[in-house]
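Please treat every number below as a calculation from the coordinates, not as lab data. All values reported here derive from a predicted model rather than from experimental measurement. Cβ atoms are built from the backbone, for glycine too; each structure is taken alone.
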Structure 1
């Protein structure tokens with residue numbers, strides 16, 4: 001089959017490489033335009049573009065996927081299939097209708113759960129024990145198309161959104177290769193989604209990162225994991241933002257220990273590990289932090305360097 005691949009970040013590049021390794025016929029790669037990135041606003045290329053250039057593939061970078069010239073160009077390639085992985089733009093019906101086998105998407109959830117832009121993060125935020133990969137046919141409405149293949153992936157207690165994304169797309173890349181092969185053989189049997197079971201994973205906002213120490217310790221720990229690497233969970237220390245990058249649920253501060261603490265209170269310092277902060281039902285050990293305008297560092301080193309002491313309270 002003649003395949004057009006559309007994607008942008010590293011997980012998409014991983015899927016593209018898997019298709020190339022399987023010797024699928026990738027006739028064109030479409031990715032987002034080069035963008036300024038970082039504090040220096042240096043123009044950088046997407047991971048998918050890097051993979052395409054490495055393999056001497058034809059590359060398109062449209063500013064607008066609804067542009068008639070771009071749509072006409074896609075049509076001129078006469079693709080049998082379009083594969084979309086984290087492309088970053090919703091495709092118009094004119095493109096969806098071009099390939100004879102339709103357009104398929106790789107989505108990091110067990111659809112219809114967690115339709116939307118941030119399925120990995122919301123699965124961790126909501127304390128899920130498992131999630132998965134879905135490969136489905138793109139439709140005009142967001143993440144609603146018929147499901148072609150799915151595979152479950154467990155969420156470990158130490159997983160961040162970054163590590164879980166890597167696990168998911170290791171599975172997803174293999175499942176995509178199998179699915180594309182099945183499409184070529186005409187053996188797929190798509191299944192309609194049950195809209196009554198749908199849930200949503202909206203785009204993350206920076207404000208979501210603020211930590212409320214009055215919440216349960218597990219809820220706080222899940223937020224820290226879910227928002228790594230972006231936008232990051234944070235609190236305030238001496239009126240400056242303090243990002244929290246690593247944590248463990250602590251047994252200290254529970255009623256059985258007869259330790260009285262209030263949410264946000266620093267109740268212990270553990271040498272060479274970190275500091276313990278009270279939550280509504282116990283406490284959480286903070287392992288790694290990043291002070292405002294600073295770099296990531298061990299939490300215990302930060303506590304000593306900034307004069308934190310037992311009884312200090314981080315704001316709710």
Structure 2
């Protein structure tokens with residue numbers, strides 16, 4: 001009877017997960033990126049970059065660590081979903097590039113959990129390709145990933161595995177032009193990763209093309225330190241669009257962000273505290289309002305980042 005119950009529970013849970021969201025869907029990571037609707041592929045230049053476009057870690061000017069916690073879909077009765085993220089970027093030198101580490105996790109306690117462990121490397125390629133930095137800076141990067149899925153069957157004993165892991169990787173390219181335009185490309189899960197329990201279930205490859213524009217002061221309307229970004233994501237024959245903007249005011253200490261995608265609207269804020277030796281503490285908050293879940297009054301994300 002226990003075996004029958006375990007099979008039944010697993011079948012129901014797999015069916016539910018396929019309807020609600022795709023496995024290892026890159027949606028809920030990085031508070032700064034979330035405040036911009038997740039449009040970050042051609043912006044990535046901080047500790048959020050490993051999960052958006054690893055090539056962007058080559059543009060990090062300082063070592064940076066970020067920690068994020070969240071509460072998703074607040075207001076839905078009986079639903080408790082949380083997403084957590086930790087990222088670290090370590091610039092080595094202009095010649096040797098940057099290394100990065102990241103962990104992301106999304107879980108429903110007692111039901112299902114996904115974890116992703118990432119080790120990345122990126123480098124600016126101007127010296128190799130003989131590109132003029134006064135025109136463009138071009139970087140490329142690679143991310144090695146290990147994915148782990150845990151499912152709770154609701155019974156004490158079962159012959160089925162409760163953990164399943166698989167290795168895969170990402171690649172990314174980012175071009176930052178002197179006129180403020182950025183162009184990025186990221187291909188995620190480039191190696192098939194089977195995380196299925198009862199049958200083969202491969203994580204789908206994601207390809208993202210990103211565009212961005214940055215200006216110290218936006219012409220005509222004079223918005224300071226302005227960034228606009230657009231991502232077009234392709235996954236399993238579907239296309240998704242994400243867009244967002246960001247501006248810094250109060251001597252670049254206060255960030256204001258807006259963004260969205262088909263199913264959600266995002267708003268975010270950040271504040272930077274500066275200390276001696278160019279060290280900085282950054283507090284970021286983002287709120288996401290789902291447009292397709294009337295019962296939920298939104299998801300909340302907060303992060304602390306330290307640059308040194």
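Where does the value 6.4 come from, among 1, 2, when mean projected area of the Cα convex hull in nm², for residues 235-298 alone is the thing being computed? This value belongs to structure 2.
Starting from the value 17.9: which structure in 1, 2 was mean count of other Cβ atoms within 10 Å over residues 227-234 calculated from? Only one of 1, 2 returns 17.9 for mean count of other Cβ atoms within 10 Å over residues 227-234, namely 1. In this comparison of 1, 2, the computed figure 17.9 for mean count of other Cβ atoms within 10 Å over residues 67-74 is attributed to 2.
When mean count of other Cβ atoms within 10 Å over residues 59-66 is computed for each of 1, 2, which one produces 14.5? It traces back to 1.
By the measure Kirkwood radius over Cα pairs in Å, tell me the structure among 1, 2 with the highest figure. Numbers along the way, then the final one.
Values: 1: 21.5; 2: 20.2.
Result for Kirkwood radius over Cα pairs in Å over 1, 2: largest is 1.
Across the set 1, 2, mean count of other Cβ atoms within 10 Å over residues 43-50 reaches its highest value in structure 2. Which structure, out of 1, 2, was helix-only ellipticity at 222 nm (-39500 (n - 2.57) for each DSSP H run of 4 or more, over all residues; to 500) derived from, given a value of -7500? Derived from 1, not from the others.
So relative contact order in percent (Cα under 8 Å, 6 or more apart), computed for just one structure, reads 13; which one of 1, 2 is that? Write down the numbers at each step before the final one.
Values: 1: 13; 2: 19.
Comparing all candidates, it corresponds to 1.
Assign the value 20, 38, 34, 8, 0, calculated as P(r) over Cα pairs in 10 Å bins from 0, in percent, for residues 139-194 alone, to the correct structure from 1, 2. For P(r) over Cα pairs in 10 Å bins from 0, in percent, for residues 139-194 alone, the value 20, 38, 34, 8, 0 is produced by structure 1.
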